[in-house]
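Every number here is computed from the coordinates shown, using simple stated rules; none is lab data. This one's a predicted model, so the numbers in the text were calculated from it and none came from an experiment. Cβ atoms are built from the backbone, for glycine too; each structure is taken alone.
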Structure P
């Protein structure tokens, strides 16, 4: 996977963070604190967050956590498996949407 594709940050997120640096810093620090609150490795945490985001129907978050999972060492097969595991909880249509979102996360911006 191409690192340029994995590390891209959505423009609307960057704009918000630039316009609200204190909120951006607090949000980042909260995520860091949550990660440090337990023993789950980063890759596994990102795979879990894919499932949480999919269950909540958050397309942008699914894409973000797919990229973060890949950056933490997850393979595309592991990412797709994390999405497929959601089928019995969120249903087939949402799982299929999740597979598309995961694929889209690594497509170049047009």
Structure Q
């Protein structure tokens, strides 16, 4: 178990809640996915440089790409002004979406 630095914990709005993490390609700036982090998965991400999330469906921590090989090498992590969301810039290996799509946001909805 990896503990998050208390200075970072103090910046979080609610350190017991899951934190939404918007994941963006560092080069193309394309939004790849939305995931959730616990304080433990955030600590692991900061320590290892590998994007590590909390799976709500499996109720466990997982390293992106551990099964698929489509890893995310974290380049930067930013906390929003309210302390309740993260922006993570990554170098993506392979595709980001579990469906095989480059990004999880591949289903446009028509407006108007």
Structure R
């Protein structure tokens, strides 16, 4: 497994909303994000330094948003489909369903 799947969305594609991201790269990033968020949360709880969690979440907001938009592009949807997450429960489940789909035709063609 290539470790760049974890780091590329954060380093090289920090705020790149164009193009696509494959299914494996997306889910590997999400796994990295969840594990790192849990570690930061535990450390924050131990040392009682709550701004640390907020700073980490704020720093990871833009790369997470951009990789989600690129993943939606990969399944042939617009990035605006992220707004469906505001629909309680069903919106988030539909987004998970979309992100789990195999790649379709290139976005915009």
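When mean projected area of the Cα convex hull in nm², for residues 30-69 alone is calculated, the result is 2.5; to which of the structures P, Q, R does this value belong? Of the options listed, only R reproduces it. From P, Q, R, which structure was distance in nm of label points 7 Å out along Cα→Cβ at positions 62 and 86 = 2.3 calculated on? Only structure R yields this read-out.
Ranked by mean projected area of the Cα convex hull in nm², structures P, Q, R are topped by Q, which has the highest value.
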